[in-house]
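See the structures that follow.
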Structure P
Amino acid sequence: MKFSANLGFLWADRPLPDAIRAAHAAGFDAVECHWPYAEPAAQVGAALGETGLPMLGLNTRRGTPDAGDNGMAAIPGRESEARDAIDEALEYARATGTGAVHVMAGFSGGPRARSAFCANLAYACDAAAADGITILIEPLNHYDAPGYFLSTSAQAAGIIHELGMPNLKLMFDCYHVQIMEGDLCRRLRSLLPLVGHIQVAAVPDRGAPDHGELDYRHVFAEIERLGWRQPVGAEYKPGGDTDSSLGWLEAIRRR
């Protein structure tokens, strides 16, 4: 299997270019990030070129986190801000060769929120299509993100089917899906045609994927059996020094 280091959590104490180099030294096949905008895209691109690692994805800005924002795309009345964030993310993705942009929905609910989200996603997909960039949407569990618009894979699948845009895909985060819905492997199997990226972390503590209620030995075997060949995103909280948390990766590499 191939794995991508999510640098929003791993080596998060380092500047992003240095975190990319650390991921390469640790044996990851790719990287991804959350909000890279404080780092000049040229420096990030140089680190990617130096290491040969692709950047798989990044997020749109949350808005104003101090005011409680966690995305804006599903908030009626904030369409202009949401589209500015989409434009910014796509510009950064183009400059760094990043393959996907996760459009963050935000805290909202109801039919008007769904309409706003769909309209903003259509805008994002249209803007991304010429560059071959995938637009991702990700359900977040209601313990970590209470009130977040998108919370289940079925809700996300309904939006993807309704819009019918080929570059709109599901971010299947095993951590969030297991907490909200369970039956993880069957759910992944049924949703696989809609999936653009898979992420992993232990449940319930979001640590390294080597403990907790999910047996990732089984999950990884199922991902392989399904023919998934893209890097799986390690989006977990290392709980200290990242290098000390990588025993799970070393064990897989020794198989």
Structure Q
Amino acid sequence: MFHATLDSTSTWKQIVDALATLLTEVHFIVSDSGIVLRQLDSSKAAMVDLVLPAKVFQEYNCDGNYDICLGVDELNKVSKRMAGDDRLEFRLDEDENRFEIKMIGQAQRQFKLQLLTAPDERTKKPSLEFDAKAEMFADAFKQAVKDIGVVSSHLRISASGKTLTFTGEGDTGEAEVSMKASGDESVVFHLEVSAKPTAMYALNYLSEIAKAMSTDSLTLQFSENKPMLLEFPIAEIGSISFILAPRVERDRR
């Protein structure tokens, strides 16, 4: 048995929007401690990691462990029908193999989504260590991605001392955005650097991830030519993170 309620439709829409950036199906793992999702996108270049503790929900009852696999398009269509003042109820109907979403507001509406076959194996979270960690305003990251996108299809990021730098280049020119983690008006309010890492990532992935960020701040971590981790909060105690593989340049000889 699984049943939960959520007073905030904006929280649920934030979750669905974030998952829809990279996934066509979502595989929720539901237990008495909460809901988690950990999946690779179809190209296996990026991973989504969602953690929703039971306390995110106003009511939460789960008497076992369940795999709930749903199509993203259907989930997205349902979330768009939610009104701002609706109260949400979620329930797993094991007999009918359906996931029920009920919206309670001026009217009571209910959708029953067909469960898909869950994958045989669960994705494991990679063990990563990072040379740089930045806590910054999400809007500053979004603007940097857009700025670099004017001239390039890839974004190079580097960190040294108290400065975080984004650069890009293409056939039409070059762009650079520097952010200092000092001063009262700094958009980077914390920066830890143990080396002077530089890495490059595909801008199309970063653009989609940036669109899904409906939060004020985020944490960005990366190492020299290693995956980048972008994490932001969901409903204060939950979180969603994206791990993006780097684009490694080959030596031209």
Structure R
Amino acid sequence: MTAAIEVRDLHFRYAEGTRALGGVSFAIAEGECVGLIGPNGAGKSTLLLHLNGLLPESWDGPGAVLVGGEPVDARSLFEVRRRVGLLFQDANDQLFCPTVLEDVAFGPRQLGLSEPEVRERVTAALAQAGISGFEGRAPHHLSAGEKRRVCLAGVLACGPSILVLDEPTSSLDPRGRRELKELLRRIPITKLIATHDLDLVVELCSRVVVLDGGVVVAEGPTVEVLSDEALMLRHSLERPHALRHLHPH
């Protein structure tokens, strides 16, 4: 069975010489929800940018990332970006139009859809993100949680089959966090969630990949990996509260 995403021995250095990824390999099955965790500077955001072709800057070598069995390379970029929706950590990096309608319509318009189709996609995506009726609102006047939902609607409007999220609950208050978690639970597509919010991982992800120093140091069923206190401490992580009552010792 073809994996939704497969990463094969992925290496990456930034132009100034910093090694960000040192041979990362893992696969995500169709429909799976996987957590990507690790300390700051582990390479999580760099890895996510490879999954829809935003890195590397130049496409000269063989693609070490496969989406639906197809290598991500110069020829497949357009299709890959349609299939893999990326939600950035900072909502303000993703919002740049005067109204919510324009922002959410931006992606579908890039796909060359007709205006009636664009409208239909926007309406459906806003409903899915729980913000129907926001079309005329100005994104910069919205709360952090609402901005995050507009970004999510913009990604969903493109009809992706895979959702890649970078710290989706950062800067959200408890209510915003809870609501976003419920939204993500209801979106029935393949998801990879990079986050420090380990309780979110316990609640949403069946499997987890631990990244540190640009390499995968552990992967497996969420509860099993996150209950390994020694492993967690070695990689500057803490066992989440949600598991403490399961394994008090």
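A short reminder: the numbers here are calculations on the coordinates, not readings from a lab. Computed from a predicted model, the values in this text were never measured in an experiment. Cβ atoms are built from the backbone, for glycine too; each structure is taken alone.
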- Query: Which one of P, Q, R has semi-axes √(5λ) of the Cα gyration tensor in Å, for residues 21-116 alone, as calculated from the coordinates, equal to 22, 17, 14?
  - Reply: Q
- helix-only ellipticity at 222 nm (-39500 (n - 2.57) for each DSSP H run of 4 or more, over all residues; to 500) computed as -12000: which structure among P, Q, R? P
- Upon calculation of P(r) over Cα pairs in 5 Å bins from 0, in percent, for residues 173-212 alone from the atomic coordinates, which of the structures P, Q, R produces 6, 24, 32, 23, 12, 3? P
- Message: Can you rank P, Q, R by distance in nm of label points 7 Å out along Cα→Cβ at positions 37 and 125 and just name the one with the largest value?
- Response: R
